[in-house]
1. Here mean count of other Cβ atoms within 10 Å over residues 217-224 has been calculated and equals 16.0, so which of I, II was it run on?
2. For distance in nm of label points 7 Å out along Cα→Cβ at positions 137 and 281, which structure out of I, II has the highest calculated value?
3. Have a look at I, II and say which one yields -10000 for helix-only ellipticity at 222 nm (-39500 (n - 2.57) for each DSSP H run of 4 or more, over all residues; to 500), as calculated.
4. So mean count of other Cβ atoms within 10 Å over residues 185-192, computed for just one structure, reads 20.9; which one of I, II is that?
5. One of I, II was used to compute percent of Cα pairs over 40 Å apart, and the answer was 14. Which one was it?
6. Work out distance in nm of label points 7 Å out along Cα→Cβ at positions 209 and 289 for each of structures I, II, then name the structure with the largest result.
7. Computing FRET efficiency 1/(1 + (r/R0)^6) of positions 249 and 273 (r between Cβ atoms, R0 = 30 Å, to 0.05) gives 1.00 for which of I, II?
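A short reminder: the numbers here are calculations on the coordinates, not readings from a lab. Here the structure is a predicted model, which is why all the values come from computation and not from measurement. Cβ atoms are built from the backbone, for glycine too; each structure is taken alone.
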Structure I
């Protein structure tokens, strides 16, 4: 039987095709997917359909593929499937992310506890089962505090509160936004870390943690932390980058991560870099695709396949440019139709891509009524971060999200 890499879930084409394409260029791909394949077909040798929320069905599909193919690696870039992919690897006898590490990557409170035990710089925290416990935790930590679900991604429902009154208003909203994978009702109350926010993608293999891409994050829609833009490339000075790398290595090792590409989020505080969280999968929001543009010769799929199969990835050079993405939101809740960009602006040489990501007829709402209610995105290059930020804002401000307003 041929050596194959098993992929669990593919995600949306606009956000993950580059990863599957790069993986398929180097490895034979077998896939468990939720529905008949469409855009994935050119990249996949064999697949099985399964409801990705049904763990037994996914395992059965994976075992069926394993009976017909020699699986040498297991990959997922879906946040909700990280723990399940690790369990499948263990059941198939394929070395992959350790199951304990995968569970820690899916629970921010477990991460905080491990960081505390291992001396990894992070936020002070408490778990709260009720508003009263949340208020007591906030009083001990000191306002402002951050209230967040433990198992969500992309900063969904993460909220800063500045007073007890705000905390009382927010607590149940955040608890209601929790991932189904967290069933105990406990909400994370943690210290607010002040400073620029960054993210680091790294490959991890046999205890070696190698950061290869750093991005600067932009958030909006306070008091929430909706992720609206990212800039990838040489975004830090050499001293700060060295300190960040040390913390990223320590955080991944503290969780026992292995055979994975991880996405570690940090705040650059006055006391140095502190970890917000480690995600046990590839970064989202097209950040790794931006890294492919910024770093000569980088194949994200190639890196994924290498670490999944126990091989050291090819050397990754330093970035030689800066590239950024900004997501397009409606000005108010609406039923989406299209996006309109002035032709003169769209034709600028620094505009890399403008794309619609929502289908016409989709209802888009602003936070907190909906998180990640995006109409599309723009990608631009520039000489420095300030120029990219300005260009992305100009593109976003000049782009019209067209649709029919929704009633209150």
Structure II
């Protein structure tokens, strides 16, 4: 694995194998610069990271990729993880001795802090300042055939990117509708906090619409998100359903008994709130009918308070991160997606369906899934959700057969061949 090293000029936090130094490939490979919150590595454990890992795999046959990501603790630690790309730039505050460079970097850092305190949207001022001041990063932008901007905050760099490289194709990926997520969060708050978050949602909706029209190609994960990001369909926004680690039905082993599973990163607020609703409102109704039912919570990030709640709930336990999710889903009689807020396609819901595991979801958990009929049930109240779970537990083989009947349609939406074709059509200039 290449060893990261400081940029000799001190212009970028950490640099590995600068992409700007690579010669053009004589066999027609292209250069992509991806500006993102994170870069891919083996067993990355959050949905956005899983998506960029899928994208990196699809790019590999035809592109050389440089990743420009924030210089934070998570990305610093990820440099030591197996499976990470060779060409990674950690973008942080300037180490340059130039007084002007230090002054601009400090001003961007202070402005970023004020913006963050003022609201949830975060224009990437530090990244913008380094694009202007860091020669290696600026060269990577200049030499790229395609500039890939992941998440709304980096799509907002489009004007600066156009100025630095007017010939490159600019692709912006909206991982969900941030405006919709803010709207749903506002609904859970009392006044005056609700009004403040509704204002954030309105401002962000306008920002998303502007961003969708500013890039050459906007990418979303579902038709629902396309309608939210590009109302009226005026811009070149395409749907790219994400491929998944699990690419098809897994071997089913019902011998573990009536097992329910909820997979997610439990440090994320939407997963924590969904789990609390599941434990406090739904699970007691399930256990009142099936005292032999048990619930596995698969994923990292649980707080001490959430862990204590789980420990005090009969029939429930955390497993932590599991490297082989297929084995867990193969033993599960039913997968649950009990989310009450958030936005975007839920990758774990897709994976459970591809694995052939009957899946019960809320409306939020089911959003963007194609075909929607592949879900066993979509219920938003505790009684309806618990009845759907109990229905599966009463005849798990029948429920599994019904889920399996939708595999062809699921593969058309989320299979690797379809994903590879769509990625090439978007990124190949």
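1. Numbers: I: 16.0; II: 22.0.
Source structure: I.
2. Values: I: 2.5; II: 4.3.
The structure with the largest value is II.
3. Among I, II, the structure yielding -10000 for helix-only ellipticity at 222 nm (-39500 (n - 2.57) for each DSSP H run of 4 or more, over all residues; to 500) is I.
4. So the calculation was done on I.
5. Details: I: 14; II: 21.
That value comes from structure I.
6. Across I, II, distance in nm of label points 7 Å out along Cα→Cβ at positions 209 and 289 peaks for II.
7. Of the structures listed, the value fits I.
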